[in-house]
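Take a look at these structures.
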Structure I
Amino acid sequence: MKSALKISLTAALICLLSFQATAQSSKYKCMLQMSNYAGEGAYVVVSLINPKGEYEKTLYVMGDDKKWYKTIKEWHKFYSKKPTDISAKTGASVTGGDRSMTTLEIDDSKINKGYKLRFETAVEDQKYYVTDIEVPLTTQGIADKTEGKGYIRYVRLSKI
């Protein structure tokens, strides 16, 4: 009886400790303003980039037709090696001049540790931008409005 109680208490303690060790995350409202360009809707992928400059996680995809994912070349290389279900992280593509509001969930342990958010864009029969925007995941970087280099005019994040 005593050994069963010890095993139960040990299992409960392990569960409690593992629950506390689980990473905390925060939600951020992401307002994306597109520049005024002519053409089809842009596919935009928001990725978490680690300090080595490598893709770590897909946070959001604007554009839900999978046949166009290959046009977002660098992200597609990562995605095709580790295909994951991103259906809960997808929305409509965005066209020139449009504004999009999404929510991104970011692990708090990535803040101020050298990580970035990369906004990668592609438009049918037009130029592809690997790093239309990169937002440093720092307290200051998240608070700042970040200007784009291609189809995105700017991005602004705010903690919810």
Structure II
Amino acid sequence: MAFQILLNIGLAFIWMLLQNEYTFLNFFIGYIVGVALLYFLRRFLHFDFYFRRVVAFFKLILLFGYKLILSNIDMIRIVLSPSMNIKPGIIAVPTKLRTDWEVTLLANLISLTPGTLTMNFSAGGRILYVHSIHVPDKEKAIQEIHESFEKAIMEVTH
């Protein structure tokens, strides 16, 4: 992936040299042309197109922002309600993530959303113990973590 990024930046500089204009706009256009060239050449050079991961990274950021807003609204609803209709609980979330930093990223994303906190890891590090302020259905909560954060992290890293 690093080689493709350097190659793309090199193609952008070559584009600027060929255009004989050294502006940011020409570099950007050259970068886009380089992305297109790498996309079309991926089949012949037998590599995974790196820009897919860049798009997946921005999707992960947008997903986190969306979940952050939703959890803030839920927390406001809980705090402002006259009765405490909450069902706190601790759930064990098994993960398919392979490396320690992927699991750490998942734990941090869970902990950064209000109302949830990653408490501990299992001995092997593949099960997260998450405390949530409102868990009406534990299986649904586990499935939501798998389908949102875990899936997005796997798209970025695999």
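Any read-out appearing in this document is the output of simple, stated calculations on the displayed coordinates, not a laboratory observation. Worth saying up front: this structure is predicted, and the values here are computed from it rather than measured. Cβ atoms are built from the backbone, for glycine too; each structure is taken alone.
When helix-only ellipticity at 222 nm (-39500 (n - 2.57) for each DSSP H run of 4 or more, over all residues; to 500) is calculated, the result is -6500; to which of the structures I, II does this value belong? Show your work: numbers first, answer last.
Values: I: -6500; II: -20500.
Attributed to the structure labelled I.
If we compute FRET efficiency 1/(1 + (r/R0)^6) of positions 42 and 114 (r between Cβ atoms, R0 = 25 Å, to 0.05) for structures I, II, which one ends up with the highest value?
On the way: I: 0.35; II: 0.05.
Greatest value across I, II: structure I.
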Structures I, II compared on relative contact order in percent (Cα under 8 Å, 6 or more apart): the greatest is I
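Using Rg/Rh (Cα atoms, Kirkwood Rh) as the calculated read-out, with 1.13 as its value, let me know the right label among I, II. All intermediate terms of the calculation are to be shown ahead of the outcome.
Numbers: I: 1.13; II: 1.16.
That value comes from structure I.
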Ranked by distance in nm of label points 7 Å out along Cα→Cβ at positions 74 and 98, the structure on top of I, II with the greatest value is II
